[in-house]
Structures are given as structure tokens and as C-alpha cells.
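Next come the structures, one after another.
The numbers here are math on the coordinates, done by the rules we state, and not lab data. These figures come from a predicted structure and were not determined experimentally. Cβ atoms are built from the backbone, for glycine too; each structure is taken alone.
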Structure I
């Protein structure tokens, strides 16, 4: 096995007939073990390392799930996606998956381990933005966003008060503690920040979930971090809904960028699949416009909530019977 080749497998999702796993293969990836320090220099060096990488293009891949083996090939930027049907019924819960990068002779170059989450069909599912919905990021202003990234580490990044409390309650809404509701965190942040975000969410006690992030960036593009088009996020959310046609979804976002437009346009296309839309009111100058967009959803009997503080969203969830 080539120790310089690394296979990164992100948390996947699906059900028996449609399982999805994403990941990247790298020829070289900087060692990124985080030291949780308040030292600005330490945090800057760690962040830069997340963007120092060399993807392995078009390498052969082999996925092992239960007793199945599926073959695929990485894309030009080392990204891969496996979408497949299980040979046997897959129970609700987390399931192990293994992805191997192989050479032309079949020799294993690198191995990555991951997990796939399968929700019970009766469960609610939650799709949440990350920046300025859960985490304070100032994503509408690139200089302030970079300042948050550079001077903070996953243990010092601030989340909004009571956001974790609300999400914890929603994870257990109308289900058992052993089968929490699934969360999908869809962000404009790049896959470079995957481990950073995982640790931030774990440290702040947010529910486990699958992250769907944006295309990898190299160090020279660091100043463009968090910037992606309307279409990219729209497609990622729609793919989740297409994977779970019988699930009821609740959306969480903010009005610092385009979440209200994205979520309401999806709700118009999938009105029977959307239970509620929550928007954090980050930009007060857009409050009237956001309210008008959300009001249109009432025709389809979709609950909506524009909130300034998470405790307002919690009270709304109680009022509509989502949580007790």
C-alpha cells in the first residue's frame, strides 16, 4: 500500500434501493492533526494545511459494503461518488463502508473507512445550512468570514445560542433515542473543511449527520472560500429529496445569502415532502423580502418561521407539534 495515497470517505446516506457515498482520493495531503490552540499562528498554519493537497485523478476505486463490491473511478479532482442498490434490505441506522483505491495491477494503493446512514421511513429528515444558520460565520462578507476561519479553531468557533439545543430536540422528534432523525448539513464551504466542521459540530453537541459541501479548493483560492453559485446548493438539496421520496423534510437556513430563494423554490416543486422552513433573520434589511417568500409557502400548508433567536424557533416547533 502506498502510504502517500489517502482515501477520504464522507458520511453517506440512503435506503436499500438508493445508497450514496462521496469521497476524495489524494496523492498527497498535508498532515492536518488539529492542535486546539488560541495561538493565531497555530490556527493559520492548520487552516492553510487543509488547502494543501494533491488530488489523485481518475484512479480506480472499489467499494465494499456488506457482501457487495462495486467499482468506480475518481473524477479529475479526485472526487468520487458511488450510488448503488443494496442486494439485501438495509436496516435503519449507521452502516460501515470501505473504499479502496487500486492501481492498474489491482494492488491496493490506499483505503478509507466511512459510514452510511439509513433513516426509518417514518422519520422526519432535516436539511440545514451551516454558515450563519448554525455557526456564526459572517459569510456575506469575505473579510469577516476569513477572519473567523483564521483566528478560530473548531473548539473556539461560536454557534448561535440554543441552536444545538433546538437541533438536539429535533433529532429526537417523534422517534427513539436509538434511532435519531437524520440531519443533512448542506454548506457552501469546501470539502477541505470537512474534518474542521465535524469537530466543530461534535464539540458543540450538534446532532451527527451527513455533510454535503462544495468543490475542493487549493491554497491559492482560499480567499474565495465559501463562495458558490445558487445552482450548486439547489442541486445538492434536491438530490437528498430525490433519494428519500417518502420522507418529510424540514429546512433550516438564513437570509444572509440565498437560502430563502433556494428552499422556497424546492418547496414549490416538492410541496408534499416539505413540513416546515426555518430562516434565521441575519440581514434585517432583507426581512420584508424574506417574509414575502415564506408567506407564499402557506398555500401549500408548509409551516414557516423567520426567527432572530433560536428560542423563537424552538417555540414555533412546539406550537406545530414538531417537538414537545
Structure II
């Protein structure tokens, strides 16, 4: 299939058309799922998109507009999954989850009936911000899931920033935060293993408000991996000690909590062969762990990103 797609057409994102059941971008049928984030695509096969330049360009343009894209019935191989994700950029492994040995960069997130109940994914987070260059995005495919439960929720962090009070925007302009794998994944490890992980992946510092490198949008860029501000203790912010530690932590917690606002969210119910593609630079997500001990098997290709600024 060759996509006859005009990627300059704004029809699929122009309000009030965002509320339409379906709109069209060339051969792709686009169904916005909320007023602020997320669209379901029909008439697309990702294996073909990996080979078709015009089709891939259309999908990439839609991703920038909707932040996260969803597709059903993608009966593709692991090799095709990896080939499509690589159109965005090189893939990265995960230091804790590991990758498929035959397809580097394809992380298998398998929760089986024998798995212990874990709490890694059920927190609002932007993937791997503990890296100096966090992922640009991810392509996640469902292999097996419960009939009910195990949904994933995404939040639009551009909208979260835009809706902050002006006084808060002024306060956080120029602030930077430390992001750590040690106090998240590492916290569940024995001390020696935790220290080894921290040495291998030192904490990263990122702006609290980053600029999206392709759209120029301002993004609220703190989540569960952010431990503290690194440049908060200034004469403008701190008079006495109570301003410093409690004041900074209260502000950070307030910013992290913005992802919880429903108006910024879209929730997706998985089915086998469903796929989500998200822009990790402008979103956060939350994997709902309400299904244990049922099985849930997902495969994710994470795309190497750039250093936030």
C-alpha cells in the first residue's frame, strides 16, 4: 500500500473537528479519542509503514499532533515491530527489563500467572528520564492481556504546562530536577546491586520545563523519576530552612501531580495485537496494575532520544 497522504492538512486536529467520530488523513482513518490527547488509526499496517516512506511520514506527523496513537489488529512479527520503531531512530535496551535476545531493543514486559505482584509501572512516569538522553518515544504491542484490566493511561504534559497558573510558570522557569534510577528501580534491590546500578546509570539533570525539539511546545517534564530540584536553593526562593526542603518538595509533588488531571488524559483498553505509539517527550503514562494474578505480556521498542533543553 502506498499512502496518498497530505501531511500538511490540519483537518484531523482543528477544533471543533477533534470531536468528530472520524476524520481522514489521506488513506488513514483517524479517530480522536479525547479533546486533548490520543487518536486511533485505522487502515494502517505497521509492517507496511516500515517500508513506505509516505505512510511513515503521515504517522509521524499524526504522532506529533496527537501525542499517542493507537492501532488494533496488528499481526506483525517481532522483526516488523523493530523495523517500524527503527524508522524513528535507533533503539535502546533497558537495564532492568532486558531485551529479546534475537531482537535487541525489543523489551519483553511479561507478567505471568506465576509472577509476583510488582509496583513498577503503576506510577505516572516519562520513560527513562534517568538517562542523559531519555527516549524519544516507544512502540508498545500487546501479546496477551486479561479480558478486563491492565489498561494504560497517557497524559498530555504540554497541556499540563499550558494550564499551570502564571505564577507557577514564572517560579519554575529555569529550574532543573535530578532524575534517578536508583531511587525507583534500584530501591527494590539489595544495597550492593542498587549501588552498582547507580554507578552504571548516574542520575541525570533535566529542565523542569523542556522544549519539544520538533514542535517547539513547552512541556512539564517531571514525573516519578524526579527526586529533587538541583537549583532551588536561591535567595529568591529561600528565606529560612522551611522554604528549602519542604517548600521544594511540595512544589515538585504539585508539578508531578498534574498528570493525574483527567482532562489531560486518554485511557486505552488493550487487546492482543493492539499497539500504542507515544511521544515520550511530551507525555507521561501509567500502567494500571489491577489484573494480578492474570497474565499480561507486552513487547516494547524504545527509541533513543535527545538531551532535553
Structure III
């Protein structure tokens, strides 16, 4: 559908996904995606739909590696909430000697290679600064010419900073022993809501956010977890937990000490809780997924009715 309605956005987002969801799992696949996104004439000649299906199949067969996205989330949280700065030294646990410099380098890149956009939640990429940062990493021996080119093209095409973080992620991963074994656990069955999978009604959608709000209001254990969170932030915390439950690890992924450490830190930053509390809260959230699915069905049905009958008041 996105290919038909907004192909430029589709190809940009696919380039983001290659770095965000797969990181250094298979750089050959990442390079394929970047080359196709850059090759508009090639796509037109070979058929965009056919190439898209091929790339999606390739990515779905590739184990996930989300350490770059977790790293970005941690650094962004430190910028947004300066009071967290004294906690930097304890990040990563036994891997703190690797994780702390990695987070600080990433925070520096966010400050220099991105700029805020007025009245928007996202930040715009500063390509000149990205190019200088990649040249600096090459000078420090963190990237060869081929990797610099891949990261530069990835940043230029995706308009996203994650490709620029790749050399830092590779160096830290190698320092910790390399990518871990591929780990997989059976994904929970996903119920359909209407004609779409339940996870599509997530914290980014109006129906999904209403369902999360009602879930928190009716479940005492979730209310207890959110007690220490400012009221204005509670919905975002629930959204973050939902992402980690349903969106963070729904396929096989590379699991090692570094990826686990970054995953835990990103969870803690997103939930505004200490790591041990965040993991306990996540377990409680998993228990309430059936109730969330029921609320999603109600909210989607209500939204459809209101769309079809805009003058009719919705059922409160």
C-alpha cells in the first residue's frame, strides 16, 4: 500500500529499517538495500514491487540486531533529561568500560549531527556534520573506505543518524567478543483486530493509545507501577513497554552481553525506571496483553463507527 501511495517514503523507511532493525547482522543485506534505494532507475527498470518483495524476504530471513536503535534511544534520553547524567558511569554493568564511552560518543553525534525541528518531535539530520564524523571515525581506524561509503549513503538516503552510528557499534561489539549467537523464542500468537494484526493498533495510533489509557485505568498492578511516573508521561511509558513486548523482539536476533546491556538500558530510559523495576514492569505488562487485545477491538470498532457516522456521538 505504501509503495502505491508514497513510494519515496517507502524506500527511505526501508533504508532506515536496514540499519535500525538489523544493524551489523548482515552488512551485505544492508548494502543491497542501500544500493536499491539509491538506484531509482534500476527499480523502475526491474519493477519496484518485485524488488520490494525480494528485499523484504531477505530482511525477514536475517536475524535482527537492534543495538544501534537502543544506543540512540539511550543517548537521546540523556540529552532530553540532563538529570540522568550522574547515572552514566553505572551504565552497562560489567561492560561499563565499553558502554559508557559508546554512549558518550553517541550523545556527541546526536548533538553535532542533528538539529531540533520547531514544533516537531523529530530531529533533522545535518549531512555535513555526518560526513565529518565519518571521516573522523575513519581516521581513528573505526571504519575503512567501504564502510564509510555505506554509512554515508545510508545516512543521506534515510535522513537518519543510525547509519553514522554503525562504526561505533561494530567497534564496541568486537571489543566485547563479537556478535552473539542467534537467539529465537516462539512469538506469542497475534490476534486479528478487524482485518489487521493486533500490534498494528499500537501506541502511535489513536485507537491504540486509547486502549492503553483504559488498560492502565482498569488494572491495579499497572496503576501501581505508574504511581512514581509523572501523569503527563504515563501514556508514553506504557507505549514504550508495549513496543518492547510486541515490537522489540518478534523474530530471531543476535544476543550477546553488549546487546543485552543496551536493551536493558534503553528499556530503563524509556520507562523512567531502574533496570530491575523496568523488567518487572514488563512482565506485568505481558500478563495484561489479553485485556489489551480486547480493548483494541472495542476501540477500533468505535473508531470505525465514528468514521462512518461522524455526526453520531461515540459510545463513551
Of the structures labelled I, II, III, which one yields 2.3 when distance in nm of label points 7 Å out along Cα→Cβ at positions 139 and 195 is computed from its coordinates?
I
From I, II, III, which structure was relative contact order in percent (Cα under 8 Å, 6 or more apart) = 16 calculated on?
I
